[in-house]
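For reference, the structures are reproduced in the following blocks.
Derivation of every value follows stated rules applied to the coordinates shown; laboratory data play no part. On a predicted model such as this, the values are computed, not experimentally measured, just so you know.
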Structure P
Amino acid sequence: MENMKEGTIVTGIYKTGKYIGEITEVRPLDYLVRVLAVIKHPMQGDLHHPKEADVAFFHERRALSYREQAKIPKQMVKPFDGEVPGYRESLIEAIHKMKEELKEKPSEWAEKSLQMINSLEQDYFKN
């Protein structure tokens, strides 16, 4: 596992989302990463019962915000080589991709997830 330094642009998986960000601090087991763009929007629902709709509480999972810092385990961080897209555009793209994937495999979980995503979309883009 290579050790990257502060200022390196990376991809990182945080919970079920994937982001492009900048390492702002190197720690023994993880990196502190400042979010610059969204690659994959987090899955909706209960992380302990993925893709199940009949759970005690169906969680709304927001994407990390622009410039929000996340502590990501080192093994979940890889160097990013390319142009970093704008945060808003990347979030729109990630949501669109998730909606398409949910529509491809209809289920009660997918339906609830789509409702959550639609609600989040209203909140993300209200300005």
Structure Q
Amino acid sequence: MTLILKTFFNRTDKKYRIVLLVTALFVLSVLLVTHTLGIERKLYYIYEWYDCFAHALGGVFIASFVYAFHETRIFLIPLLAVWISSFFWEIFEFYIVSIPFHLSDSLNDVFFASIGGVLFIIAAEYYRKNN
């Protein structure tokens, strides 16, 4: 943990990275509340858009977390992290949660996670360039 904090705070753009990390933690907390409410109140089944919204939030979280800790400004790296985490999430849903596999649903989930990640990356780059 100390090594992670030293690496994080020894960078030149500390303010930007702190904003990214705080954003990642905020989005994670919103995602956890969203997911918990979705399961407890069966919102995933009542509203078709709820699953898309939750996966988009997941994409925002992964992209913001990776962006906060990654040195370069390569657009593809946070997006690859979103795709990889989406892939493993779909495996988790199938094997652990026992949600039946449907290719169209899985592709939809990855698509909306990617949209969330891309929107975050665009917003983060805009913030970085203007502050």
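Assign the value 25, calculated as relative contact order in percent (Cα under 8 Å, 6 or more apart), to the correct structure from P, Q.
Working: P: 25; Q: 31.
Value 25 for relative contact order in percent (Cα under 8 Å, 6 or more apart) corresponds to P out of P, Q.
If helix-only ellipticity at 222 nm (-39500 (n - 2.57) for each DSSP H run of 4 or more, over all residues; to 500) comes out at -28000 when worked out from the coordinates, which of P, Q was used? Numbers along the way, then the final one.
Working: P: -9500; Q: -28000.
Working through the options, I get structure Q.
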